[in-house]
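Structures for review follow.
Throughout, read-outs are computed from the coordinates displayed, never taken from laboratory work. Being a predicted model, the structure only gives us computed values, none of them experimental. Cβ atoms are built from the backbone, for glycine too; each structure is taken alone.
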Structure I
Amino acid sequence: MDSDLDTAADPLSLFSEWLSEATANELNDPTAMALATVDGDGLPNVRTVLLKGVEDGGFVFFTNFESNKGREILANPKAALCFHWKSLRRQVRVRGSVEPVAVEAADAYFATRPRGSRIGAWASKQSRPLESRFALKKAVAGYAAKFALGDVPRPDYWSGFRVVAEEIEFWKDGKFRLHDRVVFRRSGSSWKKMRLYP
């Protein structure tokens with residue numbers, strides 16, 4: 001019987017299927033993905049962020065644009081992602097260009113976050129030196145007082161990015177390290193599929 005890697009023609013549909021299975025089976029954070037960027041010195045940086053959706057061929061996440069990752073992406077709008085679902089023994093790697101999401105999309109997502117997370121977005125100078133934990137708590141208290149009544153608006157520096165996939169690789173664990181690997185590479189408006197040695 002053919003595997004889903006043999007029969008799949010559209011990597012985004014296959015990713016959606018794998019993500020659904022991970023959501024049902026992965027114990028913690030099935031949307032967690034490692035995000036790799038490059039700083040101004042050409043050194044790579046990697047950290048874990050959460051996928052918030054797949055739309056228009058892109059993988060969407062949200063962050064502080066003044067953070068290391070935000071500044072690195074704005075300076076060099078290319079990135080790589082890696083999803084590793086250990087319990088399913090599967091991995092998906094994505095590479096592509098990065099673009100900001102529309103202001104309306106950032107506003108809509110920010111409004112769904114818990115109030116404490118919205119206040120935290122104002123209080124945290126993400127990635128910059130913090131003199132003490134008390135200083136962060138003080139900043140949180142200050143913004144909680146500032147926004148005590150009414151809505152907590154989205155800061156201008158907090159928004160989202162979309163990694164527009166140029167390449168998506170699917171990996172399944174195999175016996176004796178004979179893993180199953182298939183890569184899709186964008187070719188105009190379609191995808192070219194290639195099987196890789198493990």
Structure II
Amino acid sequence: MPQPDHIVRIDLPDQESLDADILKYFGKCAEKLGLVPNVLRAYTGHPEKFRTFTAFYNLLMLDEETTRLSKLEREMIAVVVSSANRCYYCLVAHGEAVRELSGDPQLGEMMVMNYRVAELDARTRAMLDFAWKLTLNPHDIGEGDRDGLRIVGFSNDDIFDICDVVAFFNYSNRMAHGFDMMPNARYHTMHR
């Protein structure tokens with residue numbers, strides 16, 4: 001049974017009416033990814049928010065000069081946060097990214113369903129445990145949690161970056177839930 005075919009449960013502008021820079025961005029996505037992620041389409045009714053969202057996402061998830069976290073680590077955090085929040089959109093889209101970056105379809109599925117079943121090194125396990133706790137019980141985070149990350153080799157800057165990714169995906173998950181956002185169906189078949 002295929003997933004519902006809507007993008008979001010709000011009206012979106014016709015693609016022909018979008019600003020030139022947004023259409024150009026869509027062209028780059030289609031070229032690099034083979035698709036335009038539905039999350040981007042969801043922001044087209046608010047061009048300034050689209051630009052802010054994409055700029056921040058690109059800095060947070062794609063840039064390699066402003067963080068020591070690997071792209072895979074950032075995607076694993078995204079999936080663990082989305083698993084805690086049961087965000088269908090992000091589990092499908094970022095689960096695919098974990099499959100691609102790791103070259104391991106099983107790891108992608110474990111991250112989506114229950115990251116604790118994966119055989120992870122202590123550093124990765126601590127990072128994901130922190131992300132899970134910060135998502136579900138943010139008020140319980142304390143210095144002991146940050147010290148646990150330091151013990152396995154994370155710096156204070158790394159901890160900032162972990163928190164940044166966790167916070168962004170908690171935001172994104174809530175936007176996706178709020179508008180019943182559906183992932184591009186193609187994600188389901190990629191890198192399996």
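Quick notes
- Read-out semi-axes √(5λ) of the Cα gyration tensor in Å, computed value 35, 18, 17, structure in I, II: I
- Structure responsible for 18.6, with mean count of other Cβ atoms within 10 Å over residues 76-83 calculated and labels I, II on offer: I
- Identity of the structure behind 4, 20, 32, 27, 15, 3 (criterion: P(r) over Cα pairs in 5 Å bins from 0, in percent, for residues 116-171 alone, calculated), options I, II: II
- For -9000 (helix-only ellipticity at 222 nm (-39500 (n - 2.57) for each DSSP H run of 4 or more, over all residues; to 500), calculated) the corresponding structure among I, II: I
- When relative contact order in percent (Cα under 8 Å, 6 or more apart) is computed across structures I, II, the figure 30 traces back to II.
- Value 1.5, calculated as distance in nm of label points 7 Å out along Cα→Cβ at positions 44 and 68, assigned to which of I, II: I
- Percent of Cα pairs over 17 Å apart, for residues 36-107 alone - structure with the largest value, from I, II: II
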